[in-house]
Structure 1
Amino acid sequence: MSDRPTAPELTGPIFDDPFYAGDPFPHYARLRAAAPLVWHEDPAMATGGIWVASRYADVMAVSRDPDRFSSAKGILAFEVGVEYPTPPTMMHMDPPEHTRLRQATATGFRPSRIRALEPGVRERVDRLVGALPAGGSTDIVHGLAAPLPLMMICSLLGLPEDDWPTFLEFSDAAIPGAAPLTNERRAQLMADSERMQREHIARRRTERGEDYVTDLIEAVGNDGEPLGLTDDEIFVIVNQLFIAGNETTRNLISGGMVALAERADQWALLRDDPSLIPTAVEELLRWTTPVVAFMRTATGDTDLGGERIHAGDPVLLLYASANRDEAEFGPDADRLDVTRRPNHHVAFGFGPHVCVGAALARLEGRVVLEALTGRFATVEVAGTVDRTPSGIIAGVHRAELRFG
């Protein structure tokens, strides 16, 4: 008999993908109140189950301590017991291996590079927003939220921007539940994506360009010496950029605009005072939390949140719950407030694995809000809002909005 506390009635829905097509936040609140750090028993898992951490404090404690809680054993619940021949993403690495690739990755997202990207972001946003009809219903996902981040990623990588619908398919195939695909179709798309990326990396080995892949090939470490990344290592970085780099921004924009469309007072605040837009981006990141949860694995026996965690125990970090935790965000944590300060959300994770592209996502979110509030006086939900049934990405398949 395990000495771990359990609450199957509360943890069960967390592992049921259709649960996420609705509103999971009232359930998260019950979980935080009754069983904030609890063991979910699952005999199908190699470990017999997984800890579920729903409080902000516990999520932060695990995130900032890679020595106690490893990423190398997997970052998603279905990866418990899975052994990869090579890490599929940087998120599946611990220091020092992670540190080396992080150095290479960060060069493309340094502040000066992000500032230089703003005119390109603004040109694309103005073009996409200019095509949105005033007074009619439009799907904000395919009209703005999906193409923008993929166009920017293609531009960064030196790939054709017009191919963004194909890259959208590639990205969704990599996220279980993100799109209604058969296993065979998902596998085919993932194979096609890897082949495309590896062919592009091979081209850049012989034909340098002014793009991020070239930067990675020529990357140097903090000591000024070449890092000499292999094709496999560059693929790991590029693949993560394709997936995480667009999913987060896409669902920040789509989920954020749905939230604002449902709250005319918050939209009016941004219209009346555009200086609030950077603060609003942070609040929409907290509110939408595009990445629902990631996993870590205890490297040894340790204590967390008053519970004894054993070596090898996986711990699921519910970022979406942590970002509504009253203990961190106050009694109005369940209210969208575009003036909220401070706002120490964990939408980008925390610690060594904090999202390296966070500054680009913030830039894109800011420019989108500036363009939309500058052009439209109102926004409202005009039809279907179809949310993704995925416990990994808090996505929106379709969201029909009306701008006026």
Structure 2
Amino acid sequence: MTIPNIPKGFKFSSASSGIKKSERKDIGLIFSEVESNIAGLFTTNKVKAAPVRLALEKIISHRGQAIIANSGNANACTGGKGMEDAVEMANLTAEKLGIKPELVYVASTGVIGEPMHMERLRRGLVEAVSGLGNGCIEDVAMAIMTTDTFPKIVSREVNIDGGNGVITGIAKGAGMICPDMATMLSFIMTDISISAQAIDLALRESVSKSFNRLTVDGDRSTNDTVLLIANGTLGNNELSIDSKEFASFKRTLDDITHELSRLIAKDGEGATKLIEVVVVGARNEDDAKRAAFAVANSNLVKTAIYGNDANWGRIMAAVGYSGADIIDDMVSIFFNDLKVVEKGLTLRKDKEAAEILKDKEIRITVDLGLGNAETKVLSCDLTEEYIRINAAYRS
């Protein structure tokens, strides 16, 4: 992997605590050398893991300096002891770093319902802090992986006040992926100085167009966490919502979150194909979203794509039950640029479409023919491997 450009003022490390059955690293630490502005978004599942509930309390301040994350155990549905363990993780990390506990954010991912192995975790936390600066961002990206097959890292530069600021994001996620957001952890760092209000708005709008337009299997996790931390070491004048360069910051952040979303969809558990569902011609954005997610979440559509079967009838059926306002004899359907359905009727292009479905990236476009609203949703195919992975997840 090519080492990405990293924002100034951040250090990284990872450690193996033995939470996982393998010897893989399972703790990742991100540390800003200075106290920073931070924004965060979290799962909308009513069952929230202890680290999420703790982070929701802290994010109100919009201040942070460190993120400590573990894989192998979600610390969800673990009662009062789970919250005590999350607090201890933050406090111990803060003590070893010499910073205030309220500046440390905890994130966890893994098996639900199992108590944290705190004796092992304490050793791992100490190891992570002592190794701070010796690791790199790839180490953290790998440490937070569960069923992922590769680390997900995206980095971009953006010119701010004549200087080159950097925004870098990492993410994990392959299964239990459905808005809002997914069984996903994503940590985004920048050395650009930006106000708390601006960073919060930028993250919310960016996530709404990326992580919240992503589905692998229709399941929503208890641990979804996206954090964006800005330490200001670039030295630019602090960006506000009214700053002329705020738009450039947002565009760059949008690019990063979209690309991370693509990587998650591409790495969907057992997936062989990335699917982009595009719905155009809807009466309004809500209808476009309903139709797009119905297609993207349809197991019948996903298995057809896996089998190179251009079964457009499954797409039409999904659009029909989506709840969107449609008129079936106004609907057109495309695989990539090939139109297979026009105004609700087949164009007899099944052979040509089947060849297109052999590609690793497929775009399904549905034109509802009723308006100007549109949206895009990322997904993947559904294979036997998905069943194998999830049948043996706790084994």
>> Say we calculate FRET efficiency 1/(1 + (r/R0)^6) of positions 31 and 103 (r between Cβ atoms, R0 = 30 Å, to 0.05) for every structure; which of 1, 2 gives the highest result?
In response: 2
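Work out which structure the value 22.9 belongs to, where mean count of other Cβ atoms within 10 Å over residues 23-30 was derived from one of 1, 2. Could you put the intermediate results ahead of the total?
Working: 1: 15.5; 2: 22.9.
Going label by label, the one that fits is 2.
Given that helix-only ellipticity at 222 nm (-39500 (n - 2.57) for each DSSP H run of 4 or more, over all residues; to 500), derived from a single structure, equals -14000, which label among 1, 2 identifies that structure? Intermediate results must be reported in sequence, preceding the final value.
Values: 1: -14000; 2: -10000.
Computed on structure 1.
Check the numbers for mean count of other Cβ atoms within 10 Å over residues 207-214 across 1, 2 and tell me which is largest.
Working: 1: 15.6; 2: 22.0.
Between 1, 2, the highest calculated value is found for 2.
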>> So if we calculate mean count of other Cβ atoms within 10 Å over residues 71-78 for every structure here (1, 2), which label has the highest result?
In response: 2
> Can you say which of 1, 2 returns 27, 59, 14, 0 when P(r) over Cα pairs in 20 Å bins from 0, in percent is computed?
Replying inline: 1
> 1, 2: which one has distance in nm of label points 7 Å out along Cα→Cβ at positions 79 and 215, as calculated, at 2.4?
Replying inline: 1
> For relative contact order in percent (Cα under 8 Å, 6 or more apart), which of 1, 2 scores largest?
Replying inline: 1
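Any read-out appearing in this document is the output of simple, stated calculations on the displayed coordinates, not a laboratory observation. The structure presented is a predicted model; accordingly, all values stated were derived computationally and were not measured. Cβ atoms are built from the backbone, for glycine too; each structure is taken alone.
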